Each structure stands twice: as structure tokens, then as C-alpha cells.
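Nothing in this text is a laboratory measurement; each read-out follows from the coordinates by a stated rule. The structure presented is a predicted model; accordingly, all values stated were derived computationally and were not measured. Cβ atoms are built from the backbone, for glycine too; each structure is taken alone.
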Structure P
């Protein structure tokens, strides 16, 4: 049975480590994530987006992940990432998700509070937890960063179980010159103001070597200088208990696929080239688990 995000992230914040929130969209990525978590004896928080559910079907993707969870030797939580469709949030909770993110951050503070409070009440009846977001992601000076006083009020009014904060990161591969500059002092203030686990979105840190591999085998990608390991460790120390991982896994999968088909142009068995991709995602997941300090934290 899936565990709640609240329990998993609460342990992480208290223990000063972070849980990678790994996004998945298919069988192979899901297998890679469970294998990496089991080998690391780490808790697994596996996420699906609304677009993944539209692509794969809610019952299909839930069946894939829940069947793996039944035989896994580690605690796992299934989470809806960036839920904006209230009907879909309800469906996820009904089918068995134990964590959902309600993203009403584009609305006014008051409307964000109202929507989040409503979803929290529904989720808590299902013994599931709720992640909310306050502020908007983007480089400092362009985004609406999270205010500590507002964060405290928001958590008190909504009853959310985790809060995604905006401190200067950006979704996807980082798109600006140089590394992102994150406001660690702001994070410290937020962490001192609220007692729920904090979540960091837009934390891609794609290695240059991986982007170069993808480019050699047909891609046209620019190197994304995401957050450094030093920045991530500081953020964890200051209260970040969950860090979302998606871009890194996608690039690992894509680079591996291009590489395999370039070297084996005669191959037409998906089981062979997708197994290659699965191993690449697994290696990326193992690295993130170690970096975030949650290896050996399954119990």
C-alpha cells in the first residue's frame, strides 16, 4: 500500500535529507525508479503529471506503478504533480494516490488559499497529503518569489502538508546564462516561518556530458547549467525535503535511445533499446538519491 507524502517528507525534513520526486510516464521509467530505490534502500516518491495521465490513461499508469509497489521492498508514495484540474485531483485520490499537488499559484493569494483548503479537506479524508505552491518560478527579478510571512499565513489557512516555494529556480532545463541564483536567505526565512516540509521545483542539474551525448546522437540541445550540488545541499540543509526530478531523467532516456539506435541501426525490437534507456534513467536516479542524502532511509 502506498504511504502518504506527509509521513515520508516529514521524516526527510527532520532527518535533514530530501526525497527526489521522480516523474514517470511509462513502464521503463517506472521500473528504473523502483530498481534504483530498492538498490539504495531509499523511499520512493514517484510522480505523474496531468499530461502523463492524458497520455497513458489514469487506470493504466496507476496499475503499472501500484503493481510494482506491491512487490517493492521500500516504502513508495504515488503523487500527482502540478494538479490544476480539480476533477482529476479527485479521481487520483479516489483511485489510490496518497499525495497530490494542487497548483493554484497563478491565482490571487486569496483564491489560492480557497482552492488549496478545499483540496486539503478532500485529501485528508482519504488519508492522503497535499502539496501546494506559493509564488511563481523563474529567475530572480522576473518571478514572484515566495514571501515568508505569506507562507506562514498560507499554511495556517489551508492545512496543506507541504509547500513548494519559489526562490529563483525555473522549470525544465535552465534557460538563462550562467547558473541560476537562488535566494537561500529567503529560503531560510520561509523554513523558520513554517513547520511543513518545503519542496523545490525547477532544480535541474543536467551534466554537460549528458547533453553532449544527446547532441552527438542527433539532438540540438544547449547545455543547461542547473543548480550545483553545493546549492542543492544548502537548500536541503535549510529545510527542502523534496526536490522534483524530471528533465534529468528525460535527457538520460533520450540520450540513451539516440545512442543505441545510432550504434544499432538494424535493431527494431523495442525491448532491447528501451532496456538500454531504462538503465540510463536508473543511473540518474541512483545519483540523485545519493546526492539528496536519502540512501538507506527506507526504514
Structure Q
């Protein structure tokens, strides 16, 4: 998680209620807590599916949060939720709008009952498809961000959507404090991912694009052991790279030949000593203890 200094915990004194499981909502909740908010996370009686999928990641998200398990179809638990809503500045949801309506948690009803409450609603698609089912994999598929048969190495739509939900939440809370009243913001995960897909849409990272393989100085190369990533994009980096390697031109064939002479880790050390943007490729590994 990002470290935020005490002076930057601008949401201190704000209470956030999160009605969301899996990744986007809990990720947004964790960020809002880092910014100083008191966060209460509502889970169903069976808990958050993420805890079963990966307990460590789940615990990272809920660290510092108050977790309350409620069955919202039971009168007693629903009464507890209503009491919490009465104390809350912001509600973050990640249920389809039709499901919220069934629970009598639609924005119009909430707004009439709790005039100080704002809501950030994370959905999959923008209107009129806000009730269409989907997950990170289907969102990325629709944006051309998959290379079959490989699965993506991160949940880009989920995490991009979480950050956009935080931005929307801050906007709502700031607007209320500035006297503009409370409000509702809908955050479609597909729109968040589409923003991250713009380099591909504009052709910058498309195969053969400027950052998609066209530039020899911004590319991947096989080393004697492993692979390296070279990002000598600016002219001064390219010139320094050629000078240090004793090359007249930084063409792909010459760079490929040179980089095969050392292991990837050796090249990374070599580059660090010369302030050149080069890094060895590594496989993803679990977070370190205390990380």
C-alpha cells in the first residue's frame, strides 16, 4: 500500500461504509482508509470470496478496517445497516444497481433517508449496460488487452476502477464540504480500463508501434541467462548506451548480440552503475514478510 503522511490524511473524521467484496471495492476501501477515513466493510455471512481465494491479499485490504458480517435480508441485520448508514458520509458499493434496488439501497431512496450521505457505485459497464454481468477478464477481452492463451498478470480493470472510485469519492466529499451538497457517482470498470488501454488504441503500444517493438532502444532482449528490459527512450540515454557499449548505432541486431554476452542480473548491475534505464525481468513472487 502507498504510505501517506499524517498531514495528508485528509479524510480523518469521515466515515465510509463499503458494501463490496472481491477486489475493486475493497481496494478502494483500503485506499480511503490510508487517506484517514474510518472504514466499515459490510460482508455477507459467508464472508468475502477473496479471503478464500487469497487470504493474504484479503487481509492486506481489510487491515485497519472494521469488518461486519450482515445478512441484509434479515430484519435485525438490516436495522444494523440502516443505523450505520445514518452515521456515514460515503457509501461505496460494488453491486449491480438492480441488486441495490432490490435491497432498497438505490440512490434515490438513500438520498431521501440520509441527506448527508454520498455514494460511489462501482459497476461493470456504463449505462445502459450497468446491470450486465462481467469480471476483469471479460472487460479486458472487450478492450483488446488479452493475448491468448495467456491470462493477464494483473487485474487491470479492477485496480484501475478502484483508483477511479477513490477519485470519485474524494470529489463527492470535497463537493459536500464546499457546500455543493451530496451526490452519486457511478464508476464503470470498463471505462477505467479503457483509459489504461489508450496507448494501444492510439497505436503507441500496438505491435510495431513506437513503444510496441519499433524502437530497438525500448525493447526486450534475451541475455545469456534470463531477459532484460531496455528503456533508453530519450536521446541522451540512447547516446550514453551506445557510448558505454562501444556501438556506432543502437540497432536491434547489434543490441541483441551484445546483450547475449552477460546474464540479465549482470546487465542490471552494469546499467545501475551508469544510470541507464535497464532492468532484469523477474517472475512475480509473493510479497516479503511485513511488505
Structure R
């Protein structure tokens, strides 16, 4: 069933577990996410990016998620969220299409401009009763990548706890995406979450904290980050890698398949397994 983000976040805040926000780009991944949440009896956030909207179309992908949420996923809370919104017109269209959680990513702008752009979205979105995720500090890397050359001064990208209180007060955001050592992409062993920074940020604000770039993070560290104050964990690249690797294996091993359903089914099952594993790590399993 479709719900507002606040309905599942408040319970997660009170009980100290993490919520999984998983990106989708097609029917198979959407179905896999829903099936995983059902199997784990877990609330779920399904998010789309502007790239996905350009690929599928806003109304087709929105209606796809809504259909799953209202039918096979009727027994679990499902939230639709816009991930990394940068285009004001797309954000407006998402809100009009029924999104009640959107991310305005102005993290690559100077602080004053970030505040101004974010505040503009907040003022508009709150008229719809929607929550807005702002971002302070920025993440290095790019979704879908598995190799990266680190910048000379990676700390320059991290969220400054001293700026959090003012940023939240000026923008009136509802959730805050933070940069604490993770990167967009999948870089096993290279991502180090600064837990002290997470704790310091959590002391500066009571709004839910969002961790982007979580694919490839050691599960034990991820659990510690949740204990330190992270409440929503975004996962995209891990699903892309799982889906694509499985698809390549299927196509290479079963040459006589010409039915797309048979070719895609193993990838869908593999993504479901990955999402189930992540939900168990985050602690949201059996939290309905």
C-alpha cells in the first residue's frame, strides 16, 4: 500500500532501525523490490532518478510502482521517492504525479545557492504535503561505477556538522542527505563511514538522516552508521550490478532462450535476494 514517508520514518526513528530506499528503472527491478519487502515483511522506499524518468517516462514508472504497491504489495508500506532531483520542472511534475517525498540535490552549488534552491523546492512541495530531502556536502563518484580514482582531498566533500543546524533551519527540509565517506557506485573496501561525523550531525538536528552511496559498504559498518543516527539508506548500484551480471550469465549459458521473460527471470530473482539481504542488515525486516 502507498504511504507517506513520515509514516514509516517515525517508527524507524523510535525503534532505531534503517529504512531501505532502492532505485528502480524497470518492471523487473520494481517487482523484485516489492517481492523482497513482502518476504521480509518490511516497509520499503522505491525511488526513481531523473534518468529513469527520461528513460521510462514519469507517468509510466509512477503508475508501475503504484500498481505493484496497491496490488501484490498491498500488505506492506510502500513509499515513492524522487532521488537526486536537480530539475525544478521534473520535481514539480513528480509532486503532481503523487510523489510525497522528493530529493533536491543542490549539493554541488555554493552553500548560499544550495540553501536558496532547496528552500524554493520546500516551499512548493509542502503545499502538496510532501517531504523534501536536502543535501549538505556532496558524494564523489557516480551510480553504476565499480572503479574509481579518489580525489586528492576527499574530506572536502564531507558534510560539515557545524553547518547542519543553520542549513536545516533556513531550508526547513524534512530529511537530510549527508556525505560521511560513502561514494556513488560500488567500491568494496574503499568506502569508510566517518561514524563520529554521523554522530556529530545527528546531535545538530532531529530530522532523519539519509545515507547515499551505500552499495559496497561493509554490513557491520552500515549497522554502526544506523546506530549512530542514519535512518534511510539508499541502494542503487548494487542492484544494477546484480541484475546485469546475472543477465550476462543467463544469456551466455542458455543460448536457445528467445523468451525475454525466461531471460530476465533469473535477474529478477537475484535482485530480490540482494534486497532481502539489505533489509535484514538495515533492521527493517518484520517491522510492519
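Summary table below
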item	result
Which entry (P, Q, R) yields the derived value 33, 17, 9 for Cα extents along the principal axes in Å, for residues 48-87 alone	R
Parent structure of the calculated result 25.2, given that mean count of other Cβ atoms within 10 Å over residues 96-103 is the read-out and P, Q, R the choices	P
